[in-house]
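Pasting the structures here.
Laboratory data are not the source of any read-out in this text; all were calculated from the coordinates shown. Remember, it's a predicted structure, so these values are computed and weren't measured experimentally. Cβ atoms are built from the backbone, for glycine too; each structure is taken alone.
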Structure I
Amino acid sequence: MANKRHTTTGRLNRGRVYPSLYLMVAPAFILVLIYNYGPLAGLSIAFMRYDYAQGFFQQKWVGWANFAYVFHYPNFFRVIWNTFFISAMKLVAGMAVPITISLLLNEVAHLGLQRRIQTAIYLPHFISWVIIAGIFIELLSPNNGAINMIVTLFGGKPIYFMGEPRLFPYLMVIIDVWKSFGFGTIIYLAALSGINPELFEAAQIDGANRFQRIRHISIPGMVPVIVLVAILNLGNVLNAGFDQIFNLYNALVYSTGDILETLTYRLGIGSFQYDLATAVGMFKSGVSLVLVSTSYFIAWKFADYRIF
């Protein structure tokens with residue numbers, strides 16, 4: 001009987017506490033509904049022959065016609081390939097460089113020097129793509145750019161880097177890695193700090209050099225984190241970086257630099273074809289949903305990672 005009274009009292013106490021918690025969460029919940037779930041109604045535009053001169057409820061429904069048109073759109077599959085190619089290279093380089101830098105920083109004995117280096121490489125992460133685009137456009141300019149001045153100094157001809165389709169995807173990867181690798185080292189330095197220092201001391205006593213300690217202690221200790229990050233990044237295969245490419249690309253490099261996000265922008269904002277732009281965006285979101293769900297399932301299955 002006492003246990004029953006205690007249980008009933010506990011439920012009443014929780015009932016008194018929860019309303020205040022719900023009230024505290026309500027503003028954030030309302031904002032999420034308005035700005036995250038409310039706009040989902042706009043996805044219906046993908047199934048309309050949308051005319052912005054008419055009201056939303058006066059539009060003509062065309063079913064899957066917009067998707068059929070998009071899949072027959074000139075160079076649509078080339079755009080998908082560009083998106084996959086650039087994002088895949090970014091994912092690989094965006095992991096390889098931070099891992100390498102983390103291993104090197106971990107070997108810096110002077111703590112003050114290590115912190116200064118960390119601060120220096122973190123800074124680009126906080127600079128907007130608009131500013132970075134302006135910097136690299138000036139650096140790579142065929143006229144007075146610093147890079148081409150060095151090229152001509154050694155007898156070469158100026159190169160229009162931002163107008164060369166073959167170079168453009170690789171430039172996007174290099175610039176993106178330069179901007180983000182410093183911030184990415186935080187994860188791997190945290191993984192290195194979790195390794196038992198006694199392992200390094202024992203290896204040093206046994207005569208292992210720096211390279212051997214990195215190979216047999218540091219890298220194996222980082223493997224769980226590396227695998228987890230790699231699996232979770234699978235969901236970003238179609239996210240090639242709109243902010244970066246939009247600020248750096250031009251019509252000369254559409255063949256290798258045009259991605260799904262920039263195509264969506266040109267169709268919607270540039271050509272006022274909101275129905276086609278919505279169809280492209282919905283297609284990308286659908287594929288991304290599948291990739292994200294798959295990556296989280298793999299992370300849960302093999303790395304015991306759970307969101308909740």
Structure II
Amino acid sequence: MRYQKGDRIRHPTMEDWGLGEVLEDSTAKTVRVFFVGAGEKTLALAYVEPIKVVPEEAAHPVLDNLKLKKTSSGIRYQSLPESIAYFLEQFPEGFYGERFERHERDYKVQANEQAKKLLSEPEIRSFIDAEDYKEVARRALKVMNATNLMFPNEKMALKDGLEDEAATRGFAIALLNVLYGDAGMEERLMGFARVLEELDAAKWTTLTYFPFIVNPTEFMFVKPTITQHAAELCGFEINYRPQLNWLTYKQVLNLSKYLKAELAELNPRDMIDVQSFMWCIAPGKYHSASD
């Protein structure tokens with residue numbers, strides 16, 4: 001049997017390899033395949049005949065967004081079971097263990113609780129109605145400083161941009177819209193991005209911090225290097241660009257939703273848990289405090 005690039009297949013005996021995609025047209029002797037559970041394999045057709053999968057059974061979030069291009073990081077694909085095993089080496093009790101709570105979750109939950117009070121929709125609207133835009137900015141900076149998720153220079157860039165009182169009006173309105181607006185998330189996020197560009201504070205961390213910390217059930221925080229490394233480990237194309245754009249963020253959300261679904265046995269509560277998982281599996285990046 002011949003196989004064409006893009007065909008979805010399964011190995012007839014290696015069930016744990018899961019769904020695969022043919023990476024290039026097969027030769028008479030071999031076929032090169034990427035399997036979700038095993039990575040890239042070259043199969044000898046004299047010994048194995050992969051089973052083609054019908055289109056209605058061929059969808060998979062990783063294969064539908066597959067990234068195998070070499071990157072400067074040198075990170076190789078790692079199956080999700082391998083990533084989970086690595087995560088559990090660090091946190092044997094998973095997301096609900098005392099060690100995970102102490103190192104990864106508690107401070108983010110505390111920041112979320114603070115954000116829901118200081119940056120609630122009624123609070124922001126009341127200050128905007130009173131034209132007290134400076135108070136909205138002050139509260140946003142306080143919420144930003146509640147965690148170490150952003151680098152000091154990123155925090156300082158936003159703080160410096162908001163020293164101009166005229167700039168605080170645009171920031172306050174854009175913050176209200178990105179958090180609580182009626183428009184689609186693309187319009188809201190990119191509206192906030194344009195304001196951050198005017199403030200000379202247009203970083204992925206600054207753009208995504210407030211939606212994430214206010215509503216971690218829906219939105220993900222983007223720490224560029226960590227997010228890229230986690231995506232590369234998963235073989236998941238996020239179309240990363242340093243410039244703020246909707247396509248990259250949409251793909252980060254898709255990756256996050258995929259991971260949350262696949263981590264079901266560990267029962268992640270929200271994107272706080274998923275973001276911590278992404279951080280912890282990125283090679284050489286996680287350094288927990290000593291116990």
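With respect to Cα Rg over 2.2 N^0.38 Å, the largest value across structures I, II is given by I. When FRET efficiency 1/(1 + (r/R0)^6) of positions 140 and 220 (r between Cβ atoms, R0 = 30 Å, to 0.05) is computed for each of I, II, the one that comes out at 0.95 is II.
With respect to relative contact order in percent (Cα under 8 Å, 6 or more apart), the largest value across structures I, II is given by I.
Each of structures I, II was scored by distance in nm of label points 7 Å out along Cα→Cβ at positions 212 and 236; the highest score is held by I. Among candidates I, II, the computation of helix-only ellipticity at 222 nm (-39500 (n - 2.57) for each DSSP H run of 4 or more, over all residues; to 500) that gave -21000 used structure I.
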